[in-house]
Structure I
Amino acid sequence: MSRDTESAVELVRVIAKALVDLPDEVEVEAVDASRRCVIQLSVDPSDLGRVIGKKGRNARSVRVLLGAMGVQRRRRYALEILETD
């Protein structure tokens, strides 16, 4: 994993842990491709609504931050919020 990808993963991890009630359950992984990186976020099912936010505002805000980071680094970052049972 490149240094740019690690910093994007850490950004998502810090934001997600600040939003949820169970920060120990936050897991962030990156699936790296040549010019695109998919960041997969999974949280406790009871915290899923907090991460997504009303009308998706929290998720959209994190995606905007990743987009700005991607412009700076000439990469595309995508955020996937995974549902776990």
Structure II
Amino acid sequence: MKRYSEIQELLKEVFIKNLRKARKKAGLSQKEVADRMGKPQSFIAKIESGERKLSPIEIFFLSKIYNVEVGAFFEGMEEVWEREKKKK
């Protein structure tokens, strides 16, 4: 199994991809999302580039803005975990 930090990076990529996908499906720009959160556009850009981490409350807010369940941001992670834990 890969080291924790390597798997963590892969899971982070899945999470970020899901965030971006949800925003685009909602038809919102980064600026529109940031405005709804009272933040600058760079806030969303940094999240989607992996530069900034989200708090649980921010994840909840984004799920409401994108009109998705919080779990939508975590889709695919279980598959990555299962695949990677089989590797040596």
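Going by Cα Rg over 2.2 N^0.38 Å, which of structures I, II comes out largest?
On the way: I: 1.03; II: 1.16.
With respect to Cα Rg over 2.2 N^0.38 Å, the highest-scoring structure among I, II is II.
With distance in nm of label points 7 Å out along Cα→Cβ at positions 44 and 68 as the yardstick, tell me which of I, II scores highest. Write out the running numbers ahead of the final one.
On the way: I: 3.0; II: 1.3.
Largest value of distance in nm of label points 7 Å out along Cα→Cβ at positions 44 and 68: I.
Quick check on the output: -14500 is helix-only ellipticity at 222 nm (-39500 (n - 2.57) for each DSSP H run of 4 or more, over all residues; to 500), derived from one of I, II. Which one produced it? Don't skip to the end; give the middle numbers.
Values: I: -14500; II: -21000.
Label of the source structure: I.
FRET efficiency 1/(1 + (r/R0)^6) of positions 4 and 28 (r between Cβ atoms, R0 = 41 Å, to 0.05) computed as 0.75: which structure among I, II?
II
Determine which structure produced the value 46 for relative contact order in percent (Cα under 8 Å, 6 or more apart), calculated from the coordinates; the candidates are I, II.
II
Looking at structures I, II, which one was semi-axes √(5λ) of the Cα gyration tensor in Å, for residues 36-75 alone calculated from, given that it came out as 23, 12, 5?
Details: I: 23, 12, 5; II: 17, 12, 8.
So the calculation was done on I.
Every number in this text was worked out from the coordinates using simple rules, so none of it is lab data. Please read these numbers as outputs of a predicted model, since none were measured by experiment. Cβ atoms are built from the backbone, for glycine too; each structure is taken alone.
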